[in-house]
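Asks: Scrolling down, you'll hit the structures one after another.
Just so it is clear, none of the values below were taken in a lab; they were calculated from the coordinates. Just so it is clear, the model here is predicted, and its values are computed rather than measured. Cβ atoms are built from the backbone, for glycine too; each structure is taken alone.
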Structure I
Amino acid sequence: MNKCLSILLAFLAYTGLQAQELNCQVNVVVDNKVEVSSTEQEIINQMKQSITEIMNNTAWTKDKFKVEERINCNLQIQIREIPATGAYRGDIQVSSVRPAFNSNYNSTVFNFQDENFQASFARGAVLNYVPNQYRDNLTSILAFYAYYIIGMDYDSFSLKGGTPYFQEAQQIVTLAQTGGASGWKSSESSKRNRFYLVDNMLQPVFEPFRVCLYQYHRLGIDQLYDKKEEGKKAIIASLNLLSPIMATRPNTVNVVSFLFGKTTELKNIYSDSELKEKQDLVNLLKKLDPANATRYSTILE
C-alpha cells in the first residue's frame, strides 16, 4: 500500500510540474437578436468545450509550469451572426492578468476586442493545434491568442522575454492568410487586427513599448507592496517611454489597448497621491491617447 501511495504521489507531483501554461476561462454568448435552434445551441456548447480544452490542455511552450503558475486569461466570444449551421461571426474579447509580487492583486497585461471573429465548427469536432500548419480559422485564432498572451506575460517578467512567442504568433498569421478570413492581413482597412497586433511587437520602433511592459510591471507593480512611492514613480517613468511611439504611430493598437486596460488600475494606485502627481499622470495619458482623454480624466475623481 505504501509503495502504491508513493507511486501515486510521484505521479501527481509529475503531472503538477507538467501543467500547461494557460488557465483560460471561456464564455460564448449569442446576441438576443440571433435565433438559435436547439441543434445549434448544442453545437455552440460543444465549441465552447473544445475551445476550453485546446487553450488549457495544449503545451504551447517547452517550459514547465506549476498549476499555480499558469497564466490566468479569458476569452469572451460574442456571436452576432449565424449565416449557416456551425458558422459563426462576431467579436472575441481576449484578456490576461499576472499576479503582483507579495499580494493577491492581479494586474491586467492584455485586454483586446477582436472584431474579426469568424469560425466554423462541426458537431463532435476536436480542435487540435499543429505547429506550422493551417487547419481552420478557429484553431488559428485560438493559437494566435495563446501565444500572444504568453508573449505579453513573459515580457512583463523579463525584458523582451516574449519574443519567441510573438514569433510563433506571427507565423500563425502568415499561415492563416491562406484561409481567406478577415483579421490576418496588412491590407485590411482596420489596423486593429491580428496582423498589426503581433507585427508591431516585433518592429524596432515598438521596442520602447516592450521595455515599458517590463518596467511597468517589474519595477512598478511588483514594488508597490514594499516600496509604493518608488513603484509609482517607476510606473510613470515606464509610461513616458511610450511618447516616441505615439509621436510616429498615433493610435497604434498595442499602446491604446494597453493604456485603456490600465485606467482603473492607475486610478486605484494613485488614489492617495497628491493632486499634481495625478494631473501629471492624466496629462501624459491624454497626450499618449487623446481619443480616450475623458476616460483618463476619471483618475482625478
Structure II
Amino acid sequence: MELYKLENDFLRVTFLTTGATIYTFEVKPLNYRNIVLSTKDISHYKTPDNGYFGASVGPVAGRLKEGKFLLNGVTYHTEQNEKVTNTLHGGFHSFAFKEFNVLVETNDQLVFEYNTAEDEGGFPGMMSLRVIYTLKENGLELNYQARCTKDTIINITNHSYFNLDGGGNILDHTLKMNATAVYELDEKQINIKPIKVKRNSVFNVRNDRKLKDIVLNEEVNKAPTMGLDHLFMVSDGVLTLTTKDLALVVSSNYPGFQLYSTNFPPKFPLINNEPVNLYHGLAIEPVALVTSNTFEYKNLELKALDTYEKTITYEVIIL
C-alpha cells in the first residue's frame, strides 16, 4: 500500500493505492480541516472492518439479493459477504481491497488501474478499471472507466464518509437534494420498490433539512438500518451537505444516492485519535439503482468491450 497526494492553494487530498481510496480531504484555509473519516491505522483499509472508508467499491456497489443475478439467461452466483445471503459492494473481492497501480501522476491528476482475474468474485469476464482523480480549484473530480471481456453488470462508486466539521457528529449538518423517491427495504436491506417522496415525508429534502430530523426519526431509526442507509432517486444528480461554515456540493451522472449515517461505527481510532462515534460521518455514494425481485439488473448491464464511464465531482465552498 502506498500513499499519494494532490495539492493546490485550497485543498490537500491524499490517496491510498489499496482501493484507489480517498484517505484524507483537507481544506487548507480552515486550518487543514479533514472533512472525511480517515482511519489512523491504514492497514484497516485492506478489510471491510472500517466500513469501506473512502474506497472505490464494486464491481457492483450496493446489495445483490441472495448473491446472484440473471444475465443473458444465465444465473451467476457472487460472494455472499453480508447478512448471510447478500453480496455487498462486490463481495470479498471488492475493488475496495485490491491494490491498484498508478499509471499517471501529475500535479493535478492521479490515474489508478486494476485488472480483475477471470470471473473474479463470481462476476463474468476480466474487467479493467481506471479511477481518475483530478484536482480542481475548489474541488475534486472522479472519473471511472471500465471495460470487460464478457457481458456483466457494473455499478462503481466512491464510499467516502463526510464530516464537514472535522469532528463530532453530523446530526446538525443540513442535507438538500431533489429526491423524487426513496426505496423501501426488506429485513436484509434489499431495495424492494421506490416510494414517492411527498411533501410531508421524513425524506423530503428538497429544502435544507437537518440530518438529525431524518436520522433520529422513528420511521428511520429502526431495524434493520437504525438510521439512514437508504437509496434515493434524484432528478438532477446533485446533493448539497452544509455545516456552519462549509458546504459540499456532490454532482454526478448517476440516478441515485445511497446515504449511510454511520449507524454501526467501526471500532478503530481515526487519524486524529478520536474513536469513530455513532453518526460520525455521512457516506455519500452516487449509484445506479440496484433493485430487482427477478434477479435481472437491466440498468446495470455492460456489454462486452463497451466502455462504462461515470463521473463524480466534489465542490467545497467556504461560507
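Asks: Tell me which of I, II gives 19 when you compute relative contact order in percent (Cα under 8 Å, 6 or more apart).
Replies: Source structure: II.
Asks: Suppose you compute distance in nm of label points 7 Å out along Cα→Cβ at positions 44 and 124 for every structure in I, II: which one lands on 2.3?
Replies: It must be structure I, since only it matches.
Asks: When FRET efficiency 1/(1 + (r/R0)^6) of positions 36 and 228 (r between Cβ atoms, R0 = 41 Å, to 0.05) is calculated, the result is 1.00; to which of the structures I, II does this value belong?
Replies: Answer by label: II.
Asks: Comparing percent of Cα pairs over 33 Å apart across structures I, II, which is largest?
Replies: Structure I comes out on top.
Asks: Determine which structure produced the value -15000 for helix-only ellipticity at 222 nm (-39500 (n - 2.57) for each DSSP H run of 4 or more, over all residues; to 500), calculated from the coordinates; the candidates are I, II.
Replies: Derived from I, not from the others.
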